[in-house]
Structure P
Amino acid sequence: MSDSTLDGIKSAIRAELSDADVEVSGGGGHYTIAVTSKAFAGKNMMESHRLVYAAIAPLMKGDAAPLHAVDSLKTTAR
């Protein structure tokens, strides 16, 4: 539930989707994420989710990964 993990998730997404508005909540390895970006225009939900998961994948690797699960992911095109 540390602020640094929340900030890390936001930063990772914004590094891949520079125009993104990102909201993250949660803790204990489980997070809810909402992302709005122009990058989602013309993409279906699965394609949009893949973009976000690709951005946060490094935070989900290893035994001590700060991000264990995304309980809810909402993506919206701008």
Structure Q
Amino acid sequence: MIEEIEKAILEAIPDAQVKASGGGGHFNIEVVSSVFAGKSPLQQQRIVYKAIWELMKGDNAPLHAVDSMICKVPE
């Protein structure tokens, strides 16, 4: 599942550095990308949620919750 999360984010944000961890439907996600530049934290998280939405849909979704999401702009 971690690979699926990372792949979905990279498809939406090709320049991203992505690190996902967790299991049992609950995951932590860290994304570093220049696409976040000039955007509020909420806007940054919306970009990531849009990328993983398909994995969160339905009653038996493999990704049940994102316990922690960190979005950063590269230094």
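All of the numbers you see were taken from the coordinates with simple rules; none came from a lab. Computed from a predicted structure; not experimentally measured. Cβ atoms are built from the backbone, for glycine too; each structure is taken alone.
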### Message
Suppose distance in nm of label points 7 Å out along Cα→Cβ at positions 19 and 51 works out to 0.9; of P, Q, which structure was it derived from?
### Response
P
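Give the label, chosen from P, Q, of the structure having the highest value of distance in nm of label points 7 Å out along Cα→Cβ at positions 11 and 59.
Numbers: P: 1.0; Q: 2.5.
Structure Q gives the largest value of distance in nm of label points 7 Å out along Cα→Cβ at positions 11 and 59 among P, Q.
Have a look at P, Q and say which one yields 2.5 for distance in nm of label points 7 Å out along Cα→Cβ at positions 27 and 43, as calculated. Don't jump to the answer; show the numbers that get you there.
On the way: P: 3.1; Q: 2.5.
Answer by label: Q.
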